[in-house]
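Enquirer: Next up: the structures, one after another.
No value in this document is a laboratory result; all are computed from the given coordinates. Note that this is a predicted model, so its numbers are computed, not measured. Cβ atoms are built from the backbone, for glycine too; each structure is taken alone.
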Structure P
């Protein structure tokens, strides 16, 4: 009788384990992963000069096409003072591809200063998704450059293309994304902030005659001079 009871117990236990496994598998199948939001054209621009030289500080700019525009000019301004690299991409915070790109590029080189920005792409991601993914964005950069000075550059506003000086409605979302970054960085005081948003708001003429998103040639130069002065001071 005792043997039969043990068999029944074991049978019930095995049945319970199998049922648990089936339920867990069913739950996992029903969990919907957040879809990856991609643009019709995705691009990646990487520039890493002087990879074998260590005489000067190494600076990396992470950002988008605006970063690429002023980054090239910063490289010219800081010639003979720093080696300036860039990782400019259409990938957005929330897209795992952005993390992969950062790991790939930063794995090539050690950097002394990383000046980074992201937020003008990925409009298909909500601000809540941006908030949830922002910590991983930061931690990935920190992991790849543990001894570097980190600088978050605020997201620049978007102006209306055919209405000079007037902000595009997207700027309201940009303000929310900038606030998400500010709130997170409140607990990460070692990460400096370069407020390019307020610079661009004070100088709408930097965007006059353009598409409203990208600065004009003079605007790029002025922003580059501003950024160069910030990173040069930190590199001394």
Structure Q
């Protein structure tokens, strides 16, 4: 592979937005490390798509809610690519949809463990890998927030909305913390996006029910979200840090 290609690690990249980011990054000149939790076959299919676009693509298992797995993933990234140019902090879950007073303890804990604690740990390791303070050459961290932060997701996922509010705070604080160390930190906040996450949450009809309520009249796609993420990874956004970019169709 050409040494001129940049490198990107994407957590939770076997499906949905993460998979779309991997494919588009491959098109845009990145070699990619595709993290997955349980479905190696699907992750390998995404990697094959990336290789067909001219990229080196590797897969690595790891549950981003587990600190040891986060550390192992970044060790694998260093082994494979020597350096990282970008990290997309994408792994996340909603839990089954319900009112908060009907949500199970284990649902709330799983969401917070992955979406908040796990995302913070991934961000920490990304800084260690890319910051000039740690001997890196600089880079870009893109976190995944959500329109749920300002909508609140009442009756569905209020705990998820709260977890993504933490991502916005993380993005702002960390961006200011590492701005002088060559690392830009931003977030993308998708709105109603047509991915498997709705079925996983037990509401497979959610796109059909809410799509028309979006000002643009439809749900967005994973590929449209990936376009925004790749812009934040690119030199076209070189003076952008500490920003949460809404990809919501006006919602």
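Enquirer: Compare distance in nm of label points 7 Å out along Cα→Cβ at positions 102 and 118 across structures P, Q and report the one with the greatest value.
Expert: Values: P: 0.5; Q: 2.5.
Evaluating distance in nm of label points 7 Å out along Cα→Cβ at positions 102 and 118 on every structure, the highest lands on Q.
Enquirer: Which structure, out of P, Q, was FRET efficiency 1/(1 + (r/R0)^6) of positions 54 and 174 (r between Cβ atoms, R0 = 35 Å, to 0.05) calculated from, if the result is 0.65?
Expert: On the way: P: 0.40; Q: 0.65.
That value comes from structure Q.
Enquirer: Of the structures labelled P, Q, one was used to calculate helix-only ellipticity at 222 nm (-39500 (n - 2.57) for each DSSP H run of 4 or more, over all residues; to 500), giving -12500. Name it.
Expert: Working: P: -16000; Q: -12500.
Derived from the structure labelled Q.
Enquirer: Identify the structure, out of P, Q, from whose coordinates semi-axes √(5λ) of the Cα gyration tensor in Å, for residues 94-133 alone was calculated to give 31, 7, 6. Mind showing how you got there, number by number?
Expert: Numbers: P: 23, 11, 8; Q: 31, 7, 6.
Value 31, 7, 6 for semi-axes √(5λ) of the Cα gyration tensor in Å, for residues 94-133 alone corresponds to Q out of P, Q.
Enquirer: Looking at structures P, Q, which one was FRET efficiency 1/(1 + (r/R0)^6) of positions 78 and 126 (r between Cβ atoms, R0 = 30 Å, to 0.05) calculated from, given that it came out as 0.20?
Expert: Working: P: 0.20; Q: 1.00.
This value belongs to structure P.
Enquirer: May I pose another question? Suppose you compute FRET efficiency 1/(1 + (r/R0)^6) of positions 86 and 214 (r between Cβ atoms, R0 = 25 Å, to 0.05) for every structure in P, Q: which one lands on 0.95? Please report the intermediate quantities before stating the final value.
Expert: Working: P: 0.95; Q: 0.30.
This figure was derived from P.
Enquirer: Next question. Given that percent of Cα pairs over 28 Å apart, derived from a single structure, equals 40, which label among P, Q identifies that structure? Don't skip to the end; give the middle numbers.
Expert: On the way: P: 40; Q: 27.
Traced to structure P.
Enquirer: Using FRET efficiency 1/(1 + (r/R0)^6) of positions 142 and 166 (r between Cβ atoms, R0 = 30 Å, to 0.05), single out the structure from P, Q with the greatest value.
Expert: Working: P: 0.20; Q: 1.00.
Top value of FRET efficiency 1/(1 + (r/R0)^6) of positions 142 and 166 (r between Cβ atoms, R0 = 30 Å, to 0.05), among P, Q, belongs to structure Q.
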